[in-house]
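Listed next: structures, encoded as structure tokens.
A short reminder: the numbers here are calculations on the coordinates, not readings from a lab. For clarity, every value in this text was computed on a predicted model and none was experimentally measured.
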Structure 1
């Protein structure tokens, strides 16, 4: 998988569209599902796609006049990377710190804690 790097928000948004669709992806698909709402020009999307190619997240093929794109990094692998980085940077890899922060910020409900406790019990068995 090589060394992953954190994606800027715009490129991550494009990758979410890439992951949500069956490959190959085209610039038109990105424009329909994201670019038009962001009011991006097609050239902006093409530039962002080329950056993702350079970063090793997607590969491209030319089919006639149209360029198609294929993901090289899975959503799961990227989310593992991002979550691991977040946990290390902000919580010193402490799961308890993360849960305490969410609970004290009222972002986690008692029902969520019940689900978490059930999950932890299943993992411990």
Structure 2
């Protein structure tokens, strides 16, 4: 139970830091460029992924046997890619579209995590 709560803490911190950096990039970008924010964000994301793997292994979950988990992993990769788009895109419109899409992806990830029901197959 402690591992699950630790994972959920890292989920919340990761999302807060993601939106902090994203909104900063829509503006001046100063906060997103801050080395402390950068290091903290990547450290939290690393710990989030580690706790996710440990949770899956501890629970005996395999993406090959749990379609919802495979979909969640795929969506996490998409979320990461959208973060790169927000960070690297020059046009504000592209950043806004990527941020909106990332929000939808996060909602889908949350749905899968809570319901454990596959969205696609």
Structure 3
């Protein structure tokens, strides 16, 4: 395989990875979801309820619930029932691995362009 074909192959692989992970990238694109991830990251062991998050953010309780639903759908957060409330926690391992694959493919593609 010549260099140009190899570069095109790496670029296609990076593009395919972006397409495969579009749900995660879209979830990360919203500033409120970013804030939720940061807040949950600061309380990894304790978790946070919707009420906890609502008091920290400048958005309504239904909006917090909506954002949590999106983050749960892409497996960035999960919850545990605690009495009448759910405690939300970060579950980023799979997400980080998927983002690392994108970064690796971009670096490989970039390395081929610069050689």
If you rank structures 1, 2, 3 by Rg/Rh (Cα atoms, Kirkwood Rh), the highest one is 3
Relative contact order in percent (Cα under 8 Å, 6 or more apart): greatest across 1, 2, 3 for structure 3
Calculated from one of 1, 2, 3, helix-only ellipticity at 222 nm (-39500 (n - 2.57) for each DSSP H run of 4 or more, over all residues; to 500) reads -17500, and the structure in question is 1
